[in-house]
Structure P
Amino acid sequence: MANTTSAKKATRKIARRTEINKSRRSRVRSFIRKVEEAIASGDQAAAQAALKAAQPELARAATKGVMHANTASRKVSRLASRVKSISA
């Protein structure tokens, strides 16, 4: 348990930040799930629309520090290649 005032404040800040990060991570996962469901259904138009909506969310998560920039980039790249492969 935190003893000093500054340590107590730090715990409050961490808790608040954790909640924000959890909601952002959850939001990103929802967008990714929508893309994967569209890919699974085989609907390329829906998959492209979902990917277009998911890309800014992943970029935002990377800039806000929820995930590493390379991780976000990798996820976008892999989703894009899977969406592209639907037509083939």
Structure Q
Amino acid sequence: MSDAQFRVLTVDGKRPEPALRGRKDTVAVAMGSTVRIALRFDGPSDPDTPYMYHCHLLSHEDEGMMGQFVVVDKGQRAGAPPGHAGH
């Protein structure tokens, strides 16, 4: 799977405006706001292949708004991408 679309559940604890309802692949988050999303991952999990999330503002990425995560089956542990052992 190359992409995962999501649904916006809440914006600052409230139901999202109509424009934010439905499937999304990006969402603008205002400074100081919180957005809760829900994703569904279809297909087999792969503990060695991470997904990525990031902000489109480079200064924000530098401050931690960029990262990776893996989807694993219950009882399975995250692995290491090929060529990244020990990182």
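Computed from the coordinates by the stated procedures, all read-outs in this text should not be read as laboratory data. Predicted model, so just to flag it, every value in this text is computed and none were measured. Cβ atoms are built from the backbone, for glycine too; each structure is taken alone.
Looking at mean projected area of the Cα convex hull in nm², point out which structure of P, Q has the largest value.
Ranking P, Q on mean projected area of the Cα convex hull in nm², first place is Q.
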Which entry (P, Q) yields the derived value -30500 for helix-only ellipticity at 222 nm (-39500 (n - 2.57) for each DSSP H run of 4 or more, over all residues; to 500): P
Distance in nm of label points 7 Å out along Cα→Cβ at positions 12 and 60 from the coordinates reads 2.7; which among P, Q: P
